[in-house]
Structure I
Amino acid sequence: MASLTERLTWLNPSDDPASLTALRRRVHVLKRIVPLGLLALVVLYEVGLSQWISAGLGDSYHYLAEIVVYGVFGPVLAYLLLHFLDRWLEERETSELQAQLLSQAKLRNQISREISDDALQTLFAASVLLASLQDTLPEVSPETTSTLIKTEQAMDRAIRQLRDHLQS
């Protein structure tokens, strides 16, 4: 079992390679889909709309339409690709942050329980020592006996509170 200080320094986990694999898989899928989508768009434009504009409105409108189509669709497609990539990266960062916070909370909870358990055991041992001290020293002044009884009662209260805390 790791020591308390080792676990406290472990609170910042390293990057999760599984999330990088998922991101690479998504980018790999996009590398296949985006060129195919762009190809389909160009083919549909060149076979359909481009022919109609060229035949019906003339070459000058055809060139203007080509500039608009390729000047708009290419950048819009690049923007959408970058937008989705940005969302995926943000989702990854959020997931990693949530996992890190959950891990830290679990570790802090475990450390807190161990510290509380150690304190409970120490208080119990001190309470037993006080009780045995009262029994072994019969010639103690009444003031000292009263102080020992009050101390033992305070330790018993602390033990009950720690037990209640640990059980909740």
Structure II
Amino acid sequence: MKEVEIKILEIDKEQVIAKLEELWAIKMFEWTVCNDFFGNDSWKKIRLRKMWEDNILTYKEWIDEPWVKSQNEYEIKFDDYENIIHILQWIWFSLYGKSSKTRISYSLWNMHFDIDKLDGIPWFVEVESDNSSDVQKWVELLWFDFDNACLLTERWLKERYWIKIN
């Protein structure tokens, strides 16, 4: 599935939630999301995610598009988290990072809005769709300032705020 997203940093969480609910966005969930990041010598990366009752393995292929982060995203749900870790290690993937964040997720049509909080980083929102024109339209509709927009991965976001990467 194609995923196009942009992050808006340092948001007023309550204001964003109020605006989304005013537009009839549906709150999908609010809980802690835990990630383990694996990589190999070929620079391929895989994310394992624990999210409520789900375990999800994700692989992303980058697509070159201006001003948005665009990628093909492949996901598989699985049961045995520790077994998947052993399989990844067996095929030469190594754990290079971990993270945990609070996520409040909303959905509206083909759009997803993930309001996230990582330790040491102010609230931010990921505006996500399957195409860049809808992302741009919704960033403007929600009155976000493009000066606070970024294409940073979670790792680069932590570096921006001087957070130790584990």
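Readers should treat all values here as calculations from the given coordinates under stated rules, not as data from a laboratory. What you see is a predicted model; the values in this text were computed from it and never measured. Cβ atoms are built from the backbone, for glycine too; each structure is taken alone.
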Notebook entry, point to check: When you work out mean projected area of the Cα convex hull in nm², for residues 71-126 alone for each of the structures I, II, which one comes out largest?
Noted result: II
Check: I, II: which one has helix-only ellipticity at 222 nm (-39500 (n - 2.57) for each DSSP H run of 4 or more, over all residues; to 500), as calculated, at -6500?
Finding: II
Next item on the list: Looking at relative contact order in percent (Cα under 8 Å, 6 or more apart), point out which structure of I, II has the largest value.
Entry: II
Check: Where is volume of the Cα convex hull per residue in Å³ largest, in which of I, II?
Finding: I
Next item on the list: Check the numbers for FRET efficiency 1/(1 + (r/R0)^6) of positions 23 and 39 (r between Cβ atoms, R0 = 35 Å, to 0.05) across I, II and tell me which is largest.
Entry: I
Item checked: Highest-scoring label, criterion being distance in nm of label points 7 Å out along Cα→Cβ at positions 111 and 135, among I, II -> I
